[in-house]
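Coordinate-derived values only; no laboratory data. None of the values given here were measured: they were computed from a predicted structure. Cβ atoms are built from the backbone, for glycine too; each structure is taken alone.
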Structure I
């Protein structure tokens, strides 16, 4: 067996280009490491269950079957999904089945040439950094014995027998959970018209089916298997949702909305009744306002460092504690596990709510947004105008710069942190933060964040300001600095 490329868990899971970085040999190795790590996490309890699922990417089913086969050979009881499933649906099944954890083959929103593995814990939430560090250490230990048969590694889990591999469908368990989180009857009475874009991903047919069951008029596009995802990354950002916007604009009236989901269904993108893209920041703020004012919920509000200051203002106005974390929902999940919370979210469209698993869930977010619209009986655009009147204007954009060298991104961050500008084109820098990447905070409340991606060789620039012109100027400055550094190498 050839030596696989270095296996590293990034922002959420291990990901890489199929056949170059992400291989069957690597999946076998990680499955062995996961079995060993989960097996030693409960001393004295060697018999346990793990759940395995996959998305719609190229070879995902075969990768998932490979992982399940290895786990079974190591004596681990394994539940393998009958077909592709969204990550949050699989995660929701883990605590119900009393499994010790789960694996899902997915590269989420990454380009079509990528695949990956996410690890989930017994509560259905993201694996902690401590857990993934242990898995990586076990991968390194096992790499010295790549030629061994999987059965020979069974001492790592304390097993001497082959585990059972059962096929299962997690949808019924998930649908039951949804009924406890969302008022589906109220949504059904709303007369909303909904266009859904699963972006060829794992949510296809699911949300459309749920909404049709309660009587809504639903149209769904890009709802077939296409491992190339139509030639774009399955990330629900405005630039990739042109057809969804056109379909929404083509509907009559103002009681309409477009909903898009990333490849594995843990992120949500939204199009309002005019065909305009609604940023994930605005969705997060609207849902927070809804849960606090209409549901009467209280607790900590959790956001990543790249998320809008609208959340800061809303939390303060309701007297709620705000926790700010590095980027990656695993950091939000850690806060969720240790204190009562209302919700947690990130700029990429991942949101998790109280009463559910400590995990982002694009489907739950979408249904809660429909519940909000049904409750308020106003178009989404009107609700956004009311939100802006409460928390101020919101303009935001993210710019991704492809890197030839991963080191270039780290170098730019290092230089800006060591020698931050006092002004950027007349914009005064008030504070420099280094929680994750380098964040320049302006006197007007706007900010610019510079951070390398945790999953691909990309440098990301995030900016928020009162005007779109100011956002563009901040991003232009950051890109110019990055271009200069790349020219130096």
Structure II
């Protein structure tokens, strides 16, 4: 569990022919992408239906969506589809400016070609190859000649940083930190490039740097950090031989471009109960991630390269969409229920983390997150078809409540796999909120492979499991269970 490719020639989207019985809301989602293959839209019904489950799952996992990688045309179409399902079901929009979309501002460090690196001394110049001779972070850097300062002892350290210098630190990590600190140079910010020891032999060749996505407001590669190059044995030895005064000519061939992404967010408002009207002031967040890992770039010509993500996690999204329709079309819940279809889970829970920084329901009144991940195939260890298992089952009072209600929800049969910590629920846990995941992943071998196809989904299982999940959600949403950590079982919050 987590638990540019060719543009889409065609893609799938819902036909804008709506069920006359669906309860409309005032704000439509953004218009679907143009020029797409039309599919018949099943009506949105208040009860769980296999037809809707099959439609949503098959649409999300279609080849035309090219694996729904973050910040691609395919995932944008997937977001439109999910927003339309919420609209048809009568779920209120919970995104920005009255829409179903919460923008997640992202930037991509994009590699356009293999980086170029050469060491020049006088008239002599020697080129080096990415992967074989060095590795470098995917950050923009182009310089016609950084002056090499080779440091293999503390007395050779410069007294001040210099943006025109490549500081080569031929030392262990502990020694590097000590030498920089002794000169008050922090982690090396202010130099044009920091060069450290890499592998003791040649590495494997690479064609280009791996493009990287990160949040605009919380970049992984911070502006206050130096750009670091790891010199493997051939390059490091050449730098030793060249000594001070040689020049490093470098062009990473990387540029940064804005790549905004979107969470899909809906809301069914709670009304409290006669005995406890204050339940309406609390909220339950239900979530599933709708991104996957895109195309298999290692596939040979003519081979299937679409990693469809039918189980991971189109199945969880289909389950969540059905539960949203059931709550919107049935008796109103006591608590507010937020539906979060998160983007960018596969690159580090990014969409959920962003939502938690900008929540629809304040965390102070959020009682729990229930997450849905890989629920499309039965697991014999959980009870077989129709059964789910529940991560962190021994940490809270929820699993015991589900058992008492005779629901088909089993304990997590794979505690050694640490699934509790491996999905979007854990982003809530890190903020102090009870967060747990429903799954029926049976450790099948199609995880993150092109074989995770719609044909492998057991829809009879998914239909029964969705009904069990809805009953579990109702226990919490209607205030019949107050989610609580068991004594001593709440995970420590990160510092």
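Here are the numbers for the structure shown:
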{"read-out": "Comparison of I, II by FRET efficiency 1/(1 + (r/R0)^6) of positions 56 and 176 (r between Cβ atoms, R0 = 35 Å, to 0.05) - largest value held by", "value": "I"}
{"read-out": "Among I, II, structure where helix-only ellipticity at 222 nm (-39500 (n - 2.57) for each DSSP H run of 4 or more, over all residues; to 500) as derived comes to -11500", "value": "I"}
{"read-out": "At a computed 1.4 (distance in nm of label points 7 Å out along Cα→Cβ at positions 328 and 352), which of I, II", "value": "I"}
{"read-out": "For Kirkwood radius over Cα pairs in Å, for residues 96-199 alone computed as 18.2, the structure of I, II it came from", "value": "I"}
{"read-out": "Structure (I, II) behind the derived value 36, 24, 17 of semi-axes √(5λ) of the Cα gyration tensor in Å, for residues 240-479 alone", "value": "II"}
{"read-out": "Which of I, II yields 0.95 [FRET efficiency 1/(1 + (r/R0)^6) of positions 128 and 264 (r between Cβ atoms, R0 = 35 Å, to 0.05), calculated]", "value": "I"}
{"read-out": "Computed 1.45 for Cα Rg over 2.2 N^0.38 Å, for residues 248-367 alone - originating structure among I, II", "value": "II"}
